[in-house]
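Readers should treat all values here as calculations from the given coordinates under stated rules, not as data from a laboratory. Just so we're clear, the structure is a prediction, and the values are computed from it rather than from any experiment. Cβ atoms are built from the backbone, for glycine too; each structure is taken alone.
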Structure 1
Amino acid sequence: MKKIVAMSLLAGSFAFAQSGLMGGADGLNQKTAQTLGEGGFAAGFGGQVSLDAWSLSRGGQVTKAGKKGSFNEMDGSITANINFAAGLTDFLDVGLALPLYYDHANTNYLPEGDMWKASRGDLELWAKAKLPLDEMTDGIFNAAVAAQFYFPTGDKSVGVRPRHAWFLDADGKQTHPYTLKSMAFGGELILTLDLQKVGAPIRFNGNVGFVGTVKRGSNTLVYGGGINVLPTDWMDIFVEANGEFRVEKGVYPRDPGYDPFTLTPGFRFHLPADIDVALGLDIGIRSFSKGWDWKDEMHAADAYQLHYNDKHDNLITYAYTPNPRFAGTAALTWRFGNVRGADEDNDGVGNKEDQCAGTPAGAVVDATGCPVDSDKDGVFDGLDQCAETPFGAIVDGAGCPVDSDNDGIADGIDQCNDTQAGIAVSENGCPVDSDNDGVADYLDKCPNTASGAPIDASGCPLDGDNDGVADYLDQCANTPAGVAVDGKGCPVDSDNDGIADYLDKCNDTPAGIPVNADGCSPDGDSDGIVDALDKCPNTPAGVTVDAAGCPVDSDKDGVADYLDKCPNTLVGVAVDKNGCPNKNQDLEKLKKGIQFKSGSAKLTASSNKTLNNIAKLLKKLPAVNLEVQGHTDDTGTEEKNKKISEQRAQAVVKYLVKKGIDSERLRAVGYGSDMPIADNKTKKGRKLNRRVELVPFEK
């Protein structure tokens, strides 16, 4: 038990970390693409400890000199190393590592006593060259290639668990837990993604490579990677994974589940004087298989039987165990000299490259180590809580714009720092003035004023004569109050005679007619037709005129009505100076000769001469059509009057048709007593009402 306690204490003093082995500063087993820089050095030691006999052999079983046995339950192992690295140039590092192994393989009942012993492993020499990708990506992405050389310096007669997959003898002969029988070499590609350069406290590392043996080993693929979260400048939190996979086709089956693979969460502390301490827990992939009992552990154990001869030539046989199920691990690394990684201000840029020492904690820096201020507001990225502040804005200590009047425009950009609450503002922080008239919209009663228009204090265009048309549009600026104006601000002139309506006494003057100051055109003969349109300008007073200003001639016989003594002369009939035709062509005289026998519709013999003259007249005037109207007085019943008046009209039409007049030119209508021309109360009047009218009509 004392040996176990001592073994546990020893494990806390060595470095198994690949970070120390490759000169980096992340995690425990991670390799980084960063180099130490010319003149930089790193030294480290630490290790891994497991207190589980099943980490030595499957099920803790072992055979020695033909006798089967098992290790004590609390037996375990230590894997440690001492390493050193130096930067030859800014891009090239070299180093060496010497492993130290110890297996507490305590069996009290097997020959020759205990098998456990501390001893050295194979010396490793390596070189790492960084590729120039960081310069192209501002340090965000780094890549490196590495070469390793393993010399068989380890002890061949002790130990149980092979420390690397390439130690397995591909031919199934002797496999030595601490060493190879011949030299091995390896090559790796290492990648690093550093998001600290863009303000995110995260860094990723990954590596993949190959280890080949000169003889009697298993050629092996090696791989690993880790995620590092950097919440403070003195501590990192990480999760990493590392594994080995035999690609050699030998006597032992190839299966990733039967080769080393560990998952390691942990913490790395950055102490003064560039000393780092890392602590973690290695968890073997075996721990994720279902259940943990002897049966599961011994699965396929027969296919992985390893053996060698110890210093007493006893044959030791055990089942291959790639790594412990659980193991505590620790590392101590010291970097000194002109180390690229030495970073006094913890900004991620080593002192050698850092051109801005003393960078505030948390600030994002560029490849030269100088703080980045993307928005040029005086507060560095990483500390700036408002990383996209507009240029020129005044900011507070957190890098956020100050807005004194809370209008959404930062002070420094705001040209109107005392804008009232709720007022819409433009990009310069001043109240919006949509029409650019100098009066802000919230005060402007006319927000769409045309550019350049003179305005009053309320933002409305000036209207000196108050006619509703702004001065800048008003072509008649002094219109009297109350006068209706057009769109140009001028008094309305409906008839376009040049005299405004409010002065025009003749508002409907035809276009083009000259007018006087009252808007009226002269009418010398006062016939209602202005002189400019009057074709008969000297019409006697009181005479009815037509639209041309000439006396009316209803029957168009050339004699005006006011002079025409026979106003109903048929068109085409010659008339005298009084407008009358001869008696045989005057319908007014001819109709008086049409007589009927008393109380009858029979024509008198004396009517024949008259009707013959009417027929001659109609034949002479083929365009004339006549309506023969029969009329009576009001004596007797109206029904009787209507009947006899119609019969008399038809008798006249019948006679004229008989004389050769086309019936289409004639029509007979009886009006009875409906249309009297005299008083029916007198004998004379009744006589006048009993008549025949001859009235021309047009079809």
Structure 2
Amino acid sequence: MKNKILSQLLRLAFIFLLTNFVCSAQKPVKIQFDSSKEVSGKKFAIRDISSGIPANWDKYNFVVLEYKSTTSQRFQLGFTTETGYNELRIMSYCPNGWNKLAIPLKYFRELPGAANDLAATYNHARYTGWINLGGKRGPLRGVDSIGVRMNVPINNPVIEIRSISLSVEDPGDQYLGDQPVFNEFGQWNLGDFEGKIKSMEQLRKEWETEEKEIILTKSYTTRDNSTGEMITRDVAVNPYNYSKYGGYLNSKVKASGFFRTEKMDGKWWFVDPEGYLFLSVGVDCVSPGGGGNAINLDKRQNLYKELPPAGFGFNPEKPNSASFGTWNLFRRYGDAYPEKSKDMIIRRMDKWGLNTIANWSGADVMKLNRKAFMLQLRGIGIDEGLMGLPDAYDPAFAIKVDASCKKFLGPNKENPWLIGYFVGNEPSWLEQEDRLCSMILDGKDKPMKSELKKYLASGDTPERRKQFIYNTFRIFLKTVNEAVKRYDPNHLNLGMRFGHVPEKEVQAICKDVFDVFSFNCYDLYPKKEFMDQILEGTGLPMIIGEFHFGTVDRGLAQSLWQVNSQQERGVAYRYYTERAYSHPGLIGTAWFQWSDQDLSGRSDGENYNCGLVDVTDRPYPYMIEGLSETAKRLQDIHLGKEKPVEQAPVKARGHGGIPDLWEK
């Protein structure tokens, strides 16, 4: 019996060693990043960290790292193989703590699968961090070294790696520290920062201070004519010169009862329902209680010091979740938090000079009808996994679009607060037309596959494949636009929110169906030359649907464009926004987003410091100052009467285009 048990144990051990390569660890390797350099990092032989790792990784599906980073700043991690250097971008949810991160090797070997937009395509969540799929793809053979590099590192951070191993099965991720990563308020618990909440008493005092300051009033003292007494009165002020709907009271043209666009003296504008010229100064994802959602709690049991009580799950259908943001609102307002928190959002927007609730925002806030708002169309077929395209050749497609638009558009058809509808967001098929056609041909039988085969029968070239996708896009846009105008002729078609500026042929397709051309632009500021190109190619006014700046002081990732401090975020906002509105074709911007993203990541992993408000429901003061000061100047900047501010943020950098440190 004893021999039989021993034999079984040896067999299990053999199977484990066959499928999981666990090696002896050496002394941790430390990478000290130099903030004086544009790019900083090091490359090491893998044997310097863990001895005995095989060079051929074909049999394995995961590489498992045990590492600690002093920063939440993203870093590039890659391996040298026989075909070159292959890397990904990594973000950690637990800076200053040791953690185990299992990285699927398919991310190094294969291109991302099809998804409906860029974020869903390239962002992938894990439990102790998240991964952005950049770099090259290829076989993992001849693997001999690991490289770690960082673009414009902030405050000389350090990363230590103490173990590398390989696995066939997913071993899971694990935070390895003793101190919880998040405190009882949903803040980063492994470091300190300016303005960190350390007690409920401190938080209540800050909330009370904001309540006293949030109302837009000005005190003045005058003598009462009847009594002769000196009386102090508070009167409402309007530093932005806004109308009821957010237009400029000093510039009235013909009113239509709804938002429209008009070009005057070579410059484009929105016109609000009362006829006042309007520039849309907006924010995405406006909703109370954001920035504190914790999901997959069973996989992250040691990350949280103290979870919100039962009943504060951010989604009632997901019991394995909780919301620090909602819990903090309850602590602020009590049982009345749903209504009081929405009212505070509107009062803040009034105070800060924001006149638009932009995309992805909460229906309960928009339904207040106290701010102009924009909507994303739903149910129009972008659900096929075709990189943001529907199967426009399916006989049911037009029927589905018609039914969805009839249902979706009806409630707001007569609502003057609605500006218009976006058709889609960051379609990932742009410049991937050849690959998308291959995916369609290799996929399941469907009408789009049949049409593509017919089209390519006359010749299969990259150019013809591109034209097929363009033709499909044209059918899609025309079908949707006809349904929108059929069921809601009162509101604008705001376009596609492209992730980058498409080529002229795509612009020409858009010109025939959009009222406004929209695009997302994560940059230091939107460049005049490509805005000129859009204006020339489409003849349409423009909206920038997303932009932002963030930093790393609060344990969150630094956003798509990083700056060195919270103060620099406000500087960057002004520099970007004022340059944007100096262009005659730009009529709207939307900051992404209202609240910081969740510390432990939203569904695709993102956990950016991009909010105007943090998880404890407190505004970022430097951001708010930047918003307010710029809002006072935008009309004159757009008219050319004032110049944009000259002060640029220090060492602001985007997430792409990192120079090489070593030859690939």
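Laid out as a table, the results:
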read-out	value
Comparison of 1, 2 by Cα Rg over 2.2 N^0.38 Å, for residues 271-606 alone - largest value held by	1
Which of 1, 2 leads on mean count of other Cβ atoms within 10 Å over residues 279-286, largest value	2
Entry that produces 15 once relative contact order in percent (Cα under 8 Å, 6 or more apart) is calculated, selected from 1, 2	2
Which of 1, 2 leads on FRET efficiency 1/(1 + (r/R0)^6) of positions 255 and 303 (r between Cβ atoms, R0 = 30 Å, to 0.05), largest value	1
Mean projected area of the Cα convex hull in nm² - highest-scoring structure of 1, 2	1
Origin of the derived value 24.1 (mean count of other Cβ atoms within 10 Å over residues 71-78; candidates 1, 2)	2
Test item: helix-only ellipticity at 222 nm (-39500 (n - 2.57) for each DSSP H run of 4 or more, over all residues; to 500) calculated as -8500, pick one of 1, 2	2
